[in-house]
Structure P
Amino acid sequence: MIVDPSSQPPLHIYKLLVGSVVPRPIAFVSTISPEGINNLAPFSFFNAVCADPPTVLFCPNQRNPIKDTLANVRAMGEFVINIVSEEIAEKMNVCAGDYPAGIDEFQVSGLTPVPSGLVKPPRVLEAHVNMECKVTQIIPIGDNPWGGNVVLGEVLRFHIDDAIAHDFRIDPDKLRAVGRMGGNEYTRTRDRFEMIRPVV
């Protein structure tokens, strides 16, 4: 099959992307509005960018009206990435609903907000890893409903559960991270194999 994106509806292209680019890590993003209302939402277009300065990105879609997460990062310039482990996966999924603006998903999901050290948005207590971030750049990609925004953030502080890390290495068997597949499917990160990079 050969697909020319310009000849297909965006939904078809979306399905090809999310079915091919797998598994995708999940950014469980906590933000706060200028009025002080917490927001918590998952995004599966998410990744690390570099280590110096430590930078991550996540990509909220274009919406009209825009999603609270995007409105909040634009207004406040801060967010927290909370890594999703198996034990909080169902509560993360609760936060994926299209709730009306101004709803606090911490309350809806039963997850616990705790103060961050350097940014205003709270962290998710139940997450084993939290990254406090300041927005460095927001890049809009397209202006249609299937377009997106690349939100780049510098990690100002990491919060790592001592039980899952040793010598700056995260133990994947203890983190038990969850990844996103296509459709309604998710994946665990327990089935892994090792390959040693060749020395050339």
Structure Q
Amino acid sequence: MIDDPGTLLIEEIRACQLCAPVLAAGPRPIVQFSATSRLVIIGQAPGTRVHASGIPWDDQSGARLREWTGLSPQVFYDPALVALVPMGFCYPGTGTSGDLPPRPECAPLWHERVLAQLPHRRLILLVGSYAQSRYLPQTKALSLTDRVRGTQSHDADYFPLPHPSWRSTGWMKKNPWFTDIVIPELQTTVAASLAP
């Protein structure tokens, strides 16, 4: 019996030690996907709670993201439907103003290989500026607000979002169009991507 390539890749990722010398908490790559995942969520990197639990988006940011997308935890954590692929698979540690950026080695090493396992037709949510910088390089000169506001002008496969951390609360108050226009559009687009 031939092993499933996706399963082998997940095992390879979870065994990765590339950044071990620079990760204060040690490596613990956290990722979820399968060959049938039609929705891909590319976020930033695990935080301390996710590093401890080993469950992606297992924090308040994840609860808010599920609220934005309209996904139940059962659907969100079903790899047959949803791939959770951060820019950095391991918790990068803490800096002077919060968590450090995702390790720069991670996405170039793994993302192409992961995306190659997924269906060609898929929706990719780009959560936060790190994911958007990599996958929407043509928008480099734009602010995150302008990227999110211009959702319709991007490649149809990509849907840029702010990071759903507590910091986004103030941003959402300043930008009510996000709640009024973008979130309903996001929920409709996500539901369509997962429809049989």
Structure R
Amino acid sequence: MGKIVAIYGSPRRAGNTATLLAEAVAGAKSQGAQVEEIVLRDQKISPCLEIYGCKNAGECVIKDDFQAVRDAMLAADGLMLATPIFFYTVSAHVKALMDRCQSLWVKKYWIDKSEPGQRPNRRQGLLISAGATKGKRLFDGTLLTVKYFFDVLDTRLWDSLLYRELEFEGDVEKHPLYLQQARDAGCRLADAICADNA
């Protein structure tokens, strides 16, 4: 069975996106997937300092917990990413991880000279996100950002669960359907990865 990395991107350990992701993880595990869970708030990941130490070999020269998270993502068959919405995009914890993946972008597009869309997607990715408002375009920025983040990881945005009007910790517990949808998505992601690896 495939390996999935689940990335908890909320600054709240028991926030709504964390609760939803835990359900997706449970679903994937129920299908036999191996899931590694990474809580970004527990990692020491500096923002990108734009010093371009990565331009020679595509390796970030800032040494911290980024390398272990990067290696886990690259070794996985599937990714789950959960983030609340902050100013119409991902949380600061997630954005720091994304920005540090600039080293992978340099490797892929500058060093290896890959053309956009040239390399096949090796992974399937699930996005789970929640925002407090009802805004029609609440998730537009996040979806675009995650799409390009997943691209550098050769990952297809396989599905996204996007929920409005979830602000305070525990709000999602009032919506059992959302929790079931997250668990079902985890099951389906595990099945999709298994089919890809068959």
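Throughout, read-outs are computed from the coordinates displayed, never taken from laboratory work. Since we're looking at a predicted model, the values are computed, not measured.
As an exercise: Kirkwood radius over Cα pairs in Å, for residues 51-106 alone, calculated from one structure in P, Q, R, equals 12.5. Which structure is it? Walk me through the numbers on the way to the answer.
Working: P: 13.3; Q: 12.7; R: 12.5.
Label of the originating structure: R.
Looking at structures P, Q, R, which one was Cα extents along the principal axes in Å calculated from, given that it came out as 51, 40, 30?
Details: P: 53, 51, 33; Q: 48, 45, 32; R: 51, 40, 30.
Computed on structure R.
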